[in-house]
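Bear in mind that the values in this text are calculations on the coordinates, not laboratory data. These numbers were taken from a predicted model, which means no experiment stands behind them. Cβ atoms are built from the backbone, for glycine too; each structure is taken alone.
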Structure P
Amino acid sequence: MAGAASLRFSADMSAISWFPEVGLGDRARVGGKGGSLGELVRAGISVPPGFVVATEAFEQFLTALEAGEPVRERIEALPADDLPAITACSQALRSRIEQTALPEALSEQITAAHAQLCAESASGPTLAVAVRSSATTEDAADASFAGLQDTHLWVRGTLDTLRLIRSCWASLYSVESISYRRHRRLPEQGVSMAVVVQRMVDARTAGVMFTRSPTTGDRSVITIEGAWGLGSAVVGGEVTPDRWVIGKITGEIGVRDISDKAIQHLPAISGGIRTEPVDDAQRRTPCLSDDQLSALCAIGRRVERHYGRPQDIEWAIERSSGEVLLLQSRPETVWSSRDAGPVARAAGNPFTHVMSIFGGRR
């Protein structure tokens, strides 16, 4: 593997932070996803345990690469509308990062953290983990890189974990991610990548929860969407999920929309995920009970209170224990951005002003 000898990493510098050690204030070091997971732990919310490979590791790795050939300067020179140039640049940069070995001291720190995570699990050395990109600019209230970088599910073994950490770093230079930054003229100097390594949840049911209606912006309801198996099928749009709309205060279920859930994502024996058909008896069976919906709503209210604003939440229910676990919480941005601007022109008559607001919401 190329370039290992040229990379330096101080053995005295810790690149590892465990979830309870970080929060949203540490986004510059652990990225949006890492900071949010730590913040959820601090709020007393159940989260699968894990650690973050901090941005210092990425920065030193990238600095060593740039000693041979520019990376950030090359990206900033790209025209935003030149897709062929962006594609060629992306392919070259991703290949360089993925083929360059990690510094020995950094590899040892990650290996030790991975071993500790395995030791704390009943699965031991066979523990499956998720390796998740955590960019410093993702999941922010004003702009989000969410979904533009890689996530790898059901990863087994230290060697694959080390390899896929580099893959997550490389995904910061995907065509989509570069294009996003060039169109918004964002400086490359402020962009960095941490990586989350987290115990996988063998989910019986998983999905998303919005503490504000994603269709109407109504803050008095919680919308829950879910399907059988891992949440990747829901997030990726491969299955039409069941959907419930629930009163945030009353707990009354106003909408029950049970879909035909034809497929589910399950862990593959060799690693990664596989797609399987859902049994006929379960296809149109609700994937959540009313008690589970109530438990999810209670968690959603707690998370929203903690953050002080509506949230977009990923959740899963453990197959064996039935425990509800959160995998991510990020600010809801669509309706919040609309709220930031005036909803009606000011009028001399206060009554006219109020009626103009409600008259526009039909």
Structure Q
Amino acid sequence: MDIFSDDRAVLTLDAGGTNFIFNAYRGGRAILKGIRKDSHAHHLERCLATIKEGFREVIESINEDPVAISFAFPGPADYPNGIIDNSNNLPAFKGGVPLKSILEEEFGLPVFINNDGDLFAYGEALGGILPEINSRLETAGSPKRYRNLVGFTLGTGFGGGFVSNGQLITGDNVTAAEVWLFSNRYHPSVNTEEVVSIRSVQRFYAADAGISSPNELEPKDIYEIATGTREGDQAAAKKAYEQMGQALGDAVANVLTFTDGIAVIGGGITGASELYMPSVMKELKSRFDPSIEGSMPRLVQKVFNLDDEGEQEEFFRDYSKTLPIPGTDRSIAYDPLPRLAIATSQRGATESIALGAYAFALQKIGS
């Protein structure tokens, strides 16, 4: 599916606990700059009225008939049926609200609602890092191609999504890739989200810097302290991101063991990638010490960091050989290096999520 040559318009929504941003996509690109409105997170009638009003304004602005509405919305949710039951950042939806049915009745369009981690991965798989990697491998003359991708979102929470052969894998209960609930070998008493999120950086820094209130500083403040552009405990700030990276690396390693695909990271914390990625890569390249032999690599595959120019060059190198087939005059190409890549999203989580929503709608409604 070539999402960049499709001229149909799909309405999208970036839904947060404070603001809703409405837009439309055509040809894989946003048509508008976005229409921002207060979410009215605690008042259901106002919230629903805002959603309807926002989509109406987009339709008027683009001056064409859209073919669908597609967006990510915070769960818990029954996404296939579009029933939202969010009691956290959108408490108005507590108890279950059939948002998909409400919008389909209002606009007479098919409506698709998904998890943001799923749509982030879908956007990156169809129009982001995955096609970019395969294009560069082709240019390099390598026969290697990738069909699987796992996306991780870092921010207020820790989310994930998995795409295989162009298909979004959501599971029987639409709860696949709920990476935030992983256990973590460095902090076994809590789930991974507690040590891979905005609050983990705040809490790690506060503990080492002797600050009583973990919320006193934002991760951006801690990043500036770590890089020396703001006063504070620089060693504690660096350590906070290193600890987060270590925990993130453990989660990524576990996922890659199962998915064997490209990993891409997006979200608000990725601006500090130079502080946490060394710890991630150290974990991905670590070794186990089992009793049955000396030591063994944590992963079968060698993982390259595409944010690093040197590792990027190594990853895209053509390692293939041509092997003769005995007894014939034929040969076969063989790439002896099982390898994966991890990278920070170049599009950014917000754009990739919207792109994923757009592509999901087109895939569902067909040509």
Structure R
Amino acid sequence: MNKQILDPLVAHAKSSKVGVLIVNLGTPDAPTAKAVRTYLKQFLSDPRVVEIPRIIWWCILNLIILPIRSGASAKKYASVWISGEKSGSPLLVHSQSQVQLLAQAINQDPHQVVIVDLAMRYGNPAIESVLKKMDDQGVDRLLVMPMYPQYSATTTASTYDEIYRIYKEYRNPPALRTIKHFHDHPMYIKALKAQVEDFWGVQGRPNFSAGEKLIMSFHGVPKRTLDMGDPYHCECLKTGRLLRESLGLSDEEAIISFQSRFGKAEWLKPYTAPLLEKLGHSATPRVDIFCPGFPADCLETLEEIAMEGKEIFQHAGGKDYFAIPCINSHPEWISAMQNIVEENLQGWSRALESEKNLLGRQARVELVQAALQQ
């Protein structure tokens, strides 16, 4: 009997599974200049991220940015790096926790098995290695959920690019679904509201009548992306409005801003840092700042917002400054993730193939084996 002939038949008889891939932006493997340089080079070499002529950008990136920023960024990563039993970058640690809790929530029924895994667009765990692992586990229907509530070509579309690039080399890729955004999903807004109110339950609610403020800071992108049709700005504004309304605040009490500006080009406004400085100069008694566009705390929320933002505000004359943590593993957010995923899995069986189907497949394999032996 020719084993090489029979192996594909056996492989085709394997039970099929549904997979959910959670994808976040990425992180260096360590808070060192070398690891950060590797990460930044991959990240900033993506033409979706930096949309200027490649030759010009190659020179800027390799001759200026990487030599200068790698060491400085490594120090920033070191200031927020998590140590202990669950060590690593905050983004990775929080994302791993989210995926673990999501898998538990989806697979409460022992007869339903969904493979849930985590990948990073840049760095590790790399998308390609995780897709290979899921393929080895029998995943033939895959739902991809990028952890970007607001769609942008610089983030969500880049994730699509990488997945399609990888599957282009597959003979038999899985059926594929993607979640484009969830910026206005009611349960996402509910989770944001719960996180803010839980924080206020401990620290007290700001006195908005006395001029204290809530700032909702989103990651910035160049303004030209808006001019070219990217919906990111509009979706950030909608998220901010829905959260503000759910908290019962006015647009003067809860202000939307954009952080992480880079370079000299105009980015989405208002910029977070100058806004904090302005509020400090006006002796604002208290500012609470929250990042609704980040489902997990990371360098941008823990160092740029919580540390640098506080220094800017208080140095300019402001008083109390509170950075509200991201939704991370808040129960309302895990419930929201489960709801969003299950909405997008409709029509796909989440159960292992029935014993009847498995026996039927095995019987067909045995019939072919018998025919080959005759």
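So here's what we get for this one:
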| item | result |
| --- | --- |
| Comparison of P, Q, R by Cα Rg over 2.2 N^0.38 Å, for residues 21-60 alone - largest value held by | R |
| Top of P, Q, R by mean count of other Cβ atoms within 10 Å over residues 77-84, largest first | Q |
| If distance in nm of label points 7 Å out along Cα→Cβ at positions 189 and 293 is computed and equals 1.9, the structure in P, Q, R | R |
